[in-house]
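Once you scroll down, you'll see the structures, which are given as structure tokens.
Quick note: the coordinates plus some simple rules give every number you see, no bench work behind them. Here the structure is a predicted model, which is why all the values come from computation and not from measurement. Cβ atoms are built from the backbone, for glycine too; each structure is taken alone.
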Structure I
Amino acid sequence: MRVYVPLTLPALRQAHGAGELGPGPLEAYAVTPGLREWYVSDASDEDEELEYAALGRAARASLRLLAGDSEAVRRRVVVVAEVPDGAVTAEAGDGPPDEETVGRVRVAEAVPLAKAAAVHVDAEDAEPDVRSAAGALEAAGRGDEDARSAVDGAEDHELLWFATQEIPALVG
């Protein structure tokens, strides 16, 4: 199963040094039945769109990690990895999935970086918007419209794609 693991650049540096994402369990996002139900309309069931939606959920989770780490460079990071289906369990919450929980899964064990397919990271020019969004995330969750606008500003930036061989340059 393909999973999208939210990180920060310091966490990516640590994973690179350890050779793995972990230890488990890890929060990740994937194309789950709940995500399919949440995003798919009668007109579309494209897997590519669902993968993009899972990446977006992971990018939002990376933003939450940044909000909790004032020292981290203000760039969202998502590692895409292939893991055995049996290592993944869908998050079960009370009630139907919502914006925070849809597509969220737990990966039971550490994921070797050799299983990573790619890394997605914000460009440097996104840092001011990501900084604003990380500071506004809590207020946005409470419904503050200005804060939601700040979070949307970060989400307007597309994450760049990097091959796993480029990780040393990203964390160097």
Structure II
Amino acid sequence: MRVYVPLTLSALARAHEAGELAGGPVTAYAVTPALRDWYGSEDQEELEYAALGRAAGASLRLLAEDPEAVRRRVVLAVDVPDSAAHADPDPSSAGEVRVEGAVRMAKAAAVHADAADAAEAVAAATEALTAADRGDREAASVVDGAEDHELLWFARQEIPDLLA
């Protein structure tokens, strides 16, 4: 199963150095029945993109919790055994899964990350996130501004360049 793990650049660096994501279980996003219902599509490519988008949103939340982190969203796309990923039963967490066991970097299919020019919009979005969660429309618009930046695709072999 392909899962999308929200990270920060510093968390990606630690995982790259260690060869796996530390700790566990790992929260990730994947195509689940709840995501299919929430998104309303059966197109696998669209559903994978929706799971990636949910992970990018979770990466933004990680950045909001870490004021020292570089303001770029990061999502690791990794293949894990189906038996290792357990969907969250809460329908409001469509696509969220818990991955048990080691998430090895050797199983990474790709890394998706913001370009450096997205940092300003991502920084503004992290500042607006709490107000957006409370229903502030102007703050939600700022958060959407970060989502307007498409995540770039990097092969696993390009991680050192991404981290440099």
Structure III
Amino acid sequence: MMNIYLTNLGKYNEGELVGEWVQLPISNEELQEVFKRIGINEEYEEYFITDYECDFYEIGEYENIDTLNEIAEKIDNLDEEQEQVVKVLMSECGYDLGDAIEKAESGDYRIYSNCDNMTDVAYAVVEECDYLRNVPETVARYFDYEAFGRDLGIEGSFHFLDNGDCIEIIG
């Protein structure tokens, strides 16, 4: 979700704060109604963004609203899982928003639930990939999940979330 606080710049410079919260994306017609309500007209033509709410994108004072609308539409099209992936890619891997969304939409990641550490991830990977399928139980119990988890952590790109999930970024 992306919300911005649009403010009438002329009124602001005169010492009066006239603005309104706007949820993006917004249609051009709805935006024109907001402009009317905050007094953007022939006398006061300029506006700026004095505040915003968005987990994905840092919004500047003079961002283009059409660009913000496009970004908001892309964010709105993400499901909850993809949102988590985008946040990780941006905060942990240095992706910009566009590349993070593209990567999340491509599905080049895996999510392992209820993992507090790499040993938990190792258990999940072994089970998901059925690595010990043809190994007798008497031998499988000697598998070193802790060491396997450590190696996965060294070789891969794993990021833990606050909710107990672990995201592996592939590629």
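Looking at structures I, II, III, which one was P(r) over Cα pairs in 10 Å bins from 0, in percent, for residues 82-137 alone calculated from, given that it came out as 22, 35, 30, 11, 3? Traced to structure III. Which structure, out of I, II, III, was FRET efficiency 1/(1 + (r/R0)^6) of positions 34 and 106 (r between Cβ atoms, R0 = 35 Å, to 0.05) derived from, given a value of 0.50? The value was obtained from structure III.
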